[in-house]
Structures are given as structure tokens and as C-alpha cells.
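Nothing in this text is a laboratory measurement; each read-out follows from the coordinates by a stated rule. Computed from a prediction, not measured in an experiment: that's the story for all the values here. Cβ atoms are built from the backbone, for glycine too; each structure is taken alone.
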Structure 1
Amino acid sequence: MTFSGSFKGRLAAVAAVGLFMASAVSAAEEGNPSAQRIVSIGGTITEILYALGAQDRIAAVDSTSGYPAEASSKPDVGYMRALSAEGIIAQRPDLILTEEGSGPPPVLEILSASAIPMVTIATPPQGEAIGRKIRDIGAAVGLSSEADALADKTESELQALSQEVAKIPEPRKRVLFVLSLANGRIMAGGAGTEAAEIIRMAGGINAAPEINGYKPLSDEAVIAAKPDVILTMTRGNHQTSTDEVFALPAFQTTPAAADKALISMDGLLLLGFGPRTPEAVRELSRQLHAGGTH
């Protein structure tokens, strides 16, 4: 079989793109240990970089990077799920670190095809995965020894807390995590979410295990869930008030309504699954259970 010159040219172009992409993938896997202009996309990645002492190497962050407070002084490339390739590349990064789930996908494709090393950090909603997340970030920026020490400390604290939580007597509190209450529509955290995992780690029971992910719940489903406690996130200076929550008909007949049992915690602390997760577990458990962890 023979090929025309133009078709051969197209084949050569495809092959060249393939070689370039293979090079980009290899760079992404390896990161850039000596990177001095890191774009950090994901609040927990930024938090871990600061904890590793790499804050001076961060060129820009995304809008979820709210801790520590000094991170807000860095240039902001936007929300992690609504990124702009141009905005990121304009920061002249020599390494892009992204949390799994960042996007949109076309933007990630553009960044992956660039010559900039990019590492995507896995973020499974599991307490046991926090140490791996810390170590992966450390490896990407050449701080493996520091990351090992931070991961060991975090894992040790979580193990000690797990032993304390195991002593909490039955019955355990049923906790409904409410992500949002837009127009009275209740968006709750079901199975396989960070919310479900932090509730478990703190000694509670997720009241909505029949749904997967963060999904809307009908009034009937909320009533059937029988939550003893409603758990919400604070967002900046905004905090859902007790009156706002229990004014909704779906909550008025729940066990939580009797005591107006509402817990609100900083969102990144509660669901970030990073070095501060032991603090989050301790605080949530303390508020859930009298005589619980301190």
C-alpha cells in the first residue's frame, strides 16, 4: 500500500504530537523538584505547601486556598473547577499542582499539552489517604523528607483519635451534612463524600447513606433520615444560622430540631483532608458528643 505525500505528512504530524504528549506526561509524573514558580490549585495543596515550608515558591493559588491567611496575598487564578489556561500560563509557572477534580477538562488538556510540568494529586475521601496526599505533594516539589515527617505526624494523630472515638458510647449521633440551602432546596452529603468520612471519623453516623455524592434531598427524605444534628460549612464571613435551618419545614420534625442542634465549621478545615484533619475530627467529635475527644 502506498500513501500520498500529504497523508504521510499528517502521519508525521500525529507522531510528533504523540512524542510531545508522552514527554508531557512523563514530566507531569515527575513534577519539578526545583520549581520556584508553583501554581497551586486546591486549598489543601496550598495548605500542605505552606506546612512544608514551600510558601515562597508559590507563584499563584486558586480561590479555594483560604488557609493559611497569608495565601490570600498570592495572585488568584480562579475557582479550581472553572479555570482558565491563559490565566495560569500567564503566571509563568514551572510546576502546576492540581487537586483531582479540577477543571474544566479542556483547560487541563491544554495545560497537559504544554511544556509545563503538571501533577494531579489524588484526593480520595478517606482519612487513610491523607498521608499519601502529603507525600505525593512533597515528592512533586522535592521535599520528600519534610513530607514524610508531616505525613507521619498526621497519621499518628489520626490513629490516636480513632482509638478515642472508638470509646464513644452508643447510640451514635445521626448527622446530616447540608452543603447548601439555596431557595429551600437541601443539598446533602451522601455515601462516598468527604462529609460522610469526617462524620464517621468523628464518631457519628451519616444520616443520608442511601444517596451517593452530594445530591438534593426531598423533604420526605430529610424527615426519614432522622438527623440528630445538622452539619454545615461556614463560607468566608457567611454562616448558616440556626433559625434559617430550622425554619425549613423538612427540619422542623427532625430530632435535631428539638435542641436546634446545628454545627457549623470552616469548610476547608472540615472537608480538606490535609494536615489539619486531626483538628477537624477533634472539634467535630467534641461538639457531637459530650465527653468525647478534646
Structure 2
Amino acid sequence: MTAERRAHQEQSSTPIGTLAVVGVGLIGGSFALALKKRGMVKRVWGVGRSTQTVSQAIALGVVDEAVELQKAASEADLVMMAAPVGAYAELFEAMAPYLGRDAVITDGGSTKGNVVAAARAGLGARIGQFVPAHPIAGSHESGPQAAVADLYCNRHVVICPLAENTPAAIERVSSAWQACQARIVTMDVQQHDEVLAAVSHLPHWLASLYVEHVARDRNADLNLQLAGAGFGDFSRIAQGSVEMWRDIFLANRTAMLQQIDELHALLGQARHALEQNDAHWLEQTLAHAAQVRRQWGQQREHAAAKGDPAS
């Protein structure tokens, strides 16, 4: 086999020479492990604020080497931003002077409007090298030890292309997520933030506030002693990363405030119905909610049977 043919085969089997992961926890670590597992990357660099965390990621095989942010920006082919979204503005600004001409940056942030604004401010004329993305997958666990290669398998990943992105940049990001066995969905930034506020951010907000409410109750100790599966199912996601969710709520506050106001109005209707002993309103609302939830569950089961993403 000629050297040229071997080089061509190597390029085809490992289309990403160097991946740099900024934030080596659940999201970034799982992205790295998925690409490693499928032979889609030759080397993975880890960038993090804590040397202990990056060292742990190396020990677990999540990344191969720890590097500084400037080296990642100047030499990596693909940079995956998986730090808390509140840190993005500083990170983009720090990367901009060193960003390689052919490098592509993407991210796994749960909000997009603030991330794009930070990228435009930090990257300036290099904004076309940033392709925003959001994998709809996660866990209440965090850190490098939580990373798993199959986290994104049969999950949706939303890509929000910018007008400045080249087809090649979008393809590099899309093909990487497809290699993780994810399903790509494309939408604009505003629609992404509205949808995620409704089905992702608001549930976490409610779960956290509900647990806080139970803990403040005069019967708090007894409440937790007698709490069963219902409490466990509803409250599970309240265990998520405090720093990450704080940043998500603040970053997506416009859409969140709209969702909270609409929910508050519905709670007002429900309270009035209960106060007025309005069994008909309660029954109709409970029945509709049960029907919607049942149909959603059936659709997920059908999708899983076909091998399509469940969420």
C-alpha cells in the first residue's frame, strides 16, 4: 500500500485530527468518548479550570492530554465548548487571537441566544467559525466520571447555523454529532430557546423549587421520610449541576419569564377551580394532561422500536 493511500485511509477513518474539549464533564466528556469509540478522532485535548478535574479525565481515558485554551484554539481542528454557559463570553474572547484559520468551534450549551451574542462579541469577524449546537441529553450526575460514550445515541441534537457559517463548518459539526449516533435537528436560535424553556428549563426550575418547598415545610422531616416514587420521579432532576442551571436560567430568562407567567396563570385557574369546588374544570384538565402524556409516551415507545431518537 502506498503512503498516499494509507494517508487517505487514515483521513477517512479519523476525519477529526485533534478535538479539544473545553469542560471535560458529562457533556464534553461524553462527546469525546463517543468519537473515540467510533474511531472518529485521532487525539483529544482537555481544557479546564481545575487541573484535578482534567487529570481525572485523563485517568479515565476521556481525554488524552491537558492543554491551555490558547493551544486548543490555535491547533485543534474542532473545539467543543462544554463549560457552563456563563463562562462563554470570557472563553470566546480569550480564544479569538489564537484561533486557527481552519478551526471550527461548536458547543453543547442549553441556551443559544446568549451564547451566540457572546460569540459575536468575542470572536468578531471570526464568528463564521462557530456553529452553535445543543444535545438534548444529560444526567443528574456531573464530572468526568459521569461521561459515557453512548449518552447521545438515539438522541436529538439541535444545530442552529449562523448566516456566517460555511457549509464545510456546518458539515464538520453535523458529521461529528452523527458519529455519536445522534439525530440532527436544525432550528433558529430564538425558536430553540423558546422550546427548551418549555420542555427542559421550566421542568428543572419546578423540580428544584418543589424540593425547596418540601424542605421548608413545617413537616419537612416527615415529608422526606414518607416520600415515595412520585416524589423521586418528580424531584430527580433537581440534583443537577447548580452552576450550570443557574447560568441557564439567567441566560434564558426572557423565555423563562414567559413560561413562568403562563404557568402562574394556569395555577391561578386551578386554584380558583379548587376553591369553587369546580369538579368539571379539574376533571377536564386532568384528563387532557393524562391524554397528552400518554400519547407522548406512546410516540417515544414507537420511535424506540424503530430505532429513532426518543427525545
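When helix-only ellipticity at 222 nm (-39500 (n - 2.57) for each DSSP H run of 4 or more, over all residues; to 500) is calculated, the result is -17000; to which of the structures 1, 2 does this value belong?
The structure behind it is 2.
Comparing 1, 2, where is mean count of other Cβ atoms within 10 Å over residues 71-78 highest?
Largest calculated value belongs to 2.
Taking 7.7 as the value of mean projected area of the Cα convex hull in nm², for residues 119-214 alone derived from one of the structures shown (1, 2), identify that structure.
This figure was derived from 1.
Going by mean projected area of the Cα convex hull in nm², for residues 103-150 alone, which of structures 1, 2 comes out largest?
Answer by largest value of mean projected area of the Cα convex hull in nm², for residues 103-150 alone: 2.
Please state which of the structures 1, 2 yields 1.5 when distance in nm of label points 7 Å out along Cα→Cβ at positions 127 and 167 is computed from it.
1
From which structure (1, 2) was distance in nm of label points 7 Å out along Cα→Cβ at positions 135 and 247 calculated, if the value obtained is 5.0?
Only structure 1 yields this read-out.
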